[in-house]
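Pasting the structures in now, so scroll down.
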Structure 1
Amino acid sequence: MEQQHRELLHTLLMTLMREQGSDLHLSPGRKPFIRIHNELIPLSTMNTLEPMDTIGVLTAMVGPDRVKQLGERQELDFSYDFPEGHMRLRGNAFVRQEVVSIALRSIQKVKDFNELGLPAELLMEFTRKQQGFFLVVGPVGVGKSTTMSAMVDVINRERKEHIVTIEHPIEHIFEEKNSIIDQREVGIDTESFQSALGAVFRQDADVIMIGEMRTPETIATAVTAAETGHLVFSTLHTNNASQTIDRIIDSFPGDQQSQIRSQLANSLLGIFSQRLVPSLHGGLVPAYEFMRNTNATANLIREGRTHEIETVIETGYEQGMMSMNRSLAELVRRGDVAVEEAMRYSLNPRGLEQLL
């Protein structure tokens with residue numbers, strides 16, 4: 001039975017690779033599904049999965065001890081290397097109606113900005129900073145970790161630094177170049193994001209990459225690290241710059257919000273918000289909003305006037321800022337994206353209409 005489940009896993013992952021899918025979904029009672037260019041497609045030639053199939057596949061990836069953890073917690077984050085396909089995957093197993101389901105995402109090798117279609121000159125600027133706080137934000141599945149890893153790899157290539165990453169799970173595996181890199185996985189190498197981040201101050205780190213900021217304590221420590229000479233990269237599941245700042249501030253009690261506003265205004269370098277939009281040429285292309293922390297934006301953060309940040313971004317093109325609508329409009333003008341798709345991904349379609 002164990003060999004049968006290993007063979008099933010092999011078949012599923014080879015299919016994911018062959019079809020160039022991004023995600024694989026396994027649940028008892030239905031056929032496997034893969035996601036291709038944002039669309040979920042059933043693997044119609046495969047059998048409907050049984051409860052023991054998903055447990056067996058999970059055991060083949062993480063071993064019986066970690067499957068026991070799933071029984072205790074009802075969910076489990078993990079990563080898996082598929083040597084036959086030279087592929088790495090990020091996974092989450094979870095219990096639903098007393099059976100185990102699995103969601104797997106394919107993680108590509110660390111790519112450079114040009115391969116990813118990202119604004120290289122803009123992002124390179126922030127890989128060369130000595131200290132500060134840079135955030136990559138957006139909904140789930142838009143490539144935040146990929147963008148952040150590309151930035152860290154530039155530092156790895158160009159600078160002689162000590163880089164510490166804190167992830168859950170570890171996604172991209174870095175090959176050391178000019179820097180030394182210590183990658184720590186929450187739940188395996190460290191107890192929590194907070195404990196790992198606290199330890200960074202005693203590890204002679206120059207650059208810190210935090211997979212996700214989930215608690216006020218982690219946010220506060222990250223901001224402090226940025227204030228005390230570290231270059232810090234992290235992500236949040238937010239839609240744009242103003243929402244990101246509000247989410248950070250609102251995670252703290254009222255009596256602490258003034259202090260965190262001041263710290264954030266002083267330490268923030270920029271916020272890069274991205275989306276992946278279906279291309280007319282096939283595949284997905286990135287659209288983005290970028291807020292640079294100028295004196296004007298810092299004052300708005302300090303004074304709690306974050307609702308005005310969107311206007312500053314829209315009028316800050318000469319300072320290197322970019323609104324999501326302007327980015328979408330440029331993709332339409334280049335013939336990369338259909339007008340209908342641009343409208344669907346815009347947070348302000350009426351404003352986009354005026355740019356087209």
Structure 2
Amino acid sequence: MPEKLLPTAVVGSYPQPDWLIDRSNLKTRLPPRIRATEIWRIAPEWLEQAQDDATIVAICDMERAGIDIVTDGEIRRESYSNRVATALGGIDTENHGLAMDRTGQPNPVPRIVGKITRREPIGVRDVELLRANSDRTIKITLPGPFTMTQQAQDDFYGDERAAASDYARAVNQEIRDLFDAGADVVQLDEPYMQAKHEKASRYAVDVVNEALDGVSGTTALHMCFGYAAIHEWRGIGKPDAYSFLPELNDSIVDQISIEAAQPQLDLEILRQLPDKTIILGVIDNGDPEVETPEIVADRIRGALQHVSADRLIPAPDCGMKYMPRHIAFGKLSALARGAAIVRQEIAS
């Protein structure tokens with residue numbers, strides 16, 4: 001991890017170039033849970049090379065903006081979850097199931113027809129490419145076991161908790177390989193802990209702990225209210241408070257990533273995560289205007305009333321996948337400069 005105070009980070013995704021994906025297709029649909037290969041503009045035989053090139057561009061953008069903890073931008077993913085969820089054993093990739101999205105809409109999902117297993121590494125090459133193209137702290141993301149369970153139709157287990165445990169075992173195997181490949185941080189994306197907080201209260205922490213059992217390396221967990229762009233498209237507002245968050249202090253994850261800028265979260269809740277480093281959203285992904293560094297600095301100062309600087313990592317609220325690239329770059333630049341302002345204040 002970076003040694004300086006208030007290291008800046010991205011949550012996960014960065015905008016994919018328009019030459020790589022059909023952005024209009026991406027922005028007018030719910031995030032795909034099954035494969036959605038139709039969004040790619042590049043012929044299959046050239047797609048991997050194109051994704052590699054776009055990933056390198058994303059890494060360079062993050063570094064030019066001044067971000068300390070970078071990702072691969074999730075450039076080769078159609079959504080944050082579907083690439084991993086559909087690569088697991090026990091999934092029928094031809095005949096899909098159906099589940100309600102967190103916005104209340106039905107969405108095609110992976111259908112579980114056998115025991116969930118990880119047949120082979122999924123993101124190792126992504127980490128290797130990222131490590132080869134950045135000497136900064138690098139983070140890679142995975143969908144978490146609780147969220148993948150909620151985004152699937154179970155036609156095998158008949159026991160949601162049992163399915164989640166097998167997802168956790170598969171994720172655990174993947175995490176170990178990602179650290180071996182050079183990742184500094186591995187993050188689980190678990191937005192459905194908030195979306196289905198009553199179920200989460202029963203077993204979500206347990207399965208996250210199973211996924212991280214015996215893992216050596218810095219781990220993070222991201223939980224949000226959903227992409228700002230999807231909420232805007234569906235005409236659905238965001239809540240201003242988490243229904244499931246303090247419970248994560250009992251997990252073995254090292255860092256908790258939450259959004260706070262757009263929902264104007266009451267940051268008093270950070271006091272209920274005394275044992276965790278907080279990756280705090282101080283960039284509003286729903287606002288097309290680029291924040292000034294002073295606005296970012298003020299949001300960071302607000303958080304420091306509740307959490308010490310050595311436990312705070314300023315970041316955007318969520319992934320930046322749906323933003324125009326120039327706006328995402330501007331917001332990351334403001335993030336880096338705003339953190340630098342507060343860092344200097346602390347040092348003075």
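Laboratory data are not the source of any read-out in this text; all were calculated from the coordinates shown. The structure presented is a predicted model; accordingly, all values stated were derived computationally and were not measured. Cβ atoms are built from the backbone, for glycine too; each structure is taken alone.
One of 1, 2 was used to compute Rg and Dmax of the Cα atoms in Å, and the result was 21.3, 63. Which label is that? The correct label is 1. Figure out for me which of the structures 1, 2 the number -1.02, -1.09, -1.25 belongs to, where log10 I(q)/I(0) by the Debye sum over Cα atoms at q = 0.23, 0.24, 0.27 Å⁻¹, for residues 225-280 alone was derived from the coordinates. Answer by label: 1. To which of 1, 2 does the computed value 2.6 (distance in nm of label points 7 Å out along Cα→Cβ at positions 89 and 161) belong? The read-out was computed on structure 2. Quick check on the output: 19 is relative contact order in percent (Cα under 8 Å, 6 or more apart), derived from one of 1, 2. Which one produced it? Label of the source structure: 2.
Comparing structures 1, 2 by FRET efficiency 1/(1 + (r/R0)^6) of positions 17 and 321 (r between Cβ atoms, R0 = 41 Å, to 0.05), which one has the largest value? By FRET efficiency 1/(1 + (r/R0)^6) of positions 17 and 321 (r between Cβ atoms, R0 = 41 Å, to 0.05), the leading structure of 1, 2 is 2.
If mean count of other Cβ atoms within 10 Å over residues 209-216 computes to 19.5, which of 1, 2 did it come from? It would help to have the intermediate numbers written out before the result.
On the way: 1: 19.5; 2: 16.4.
Considering all the candidates, the number was obtained from 1.
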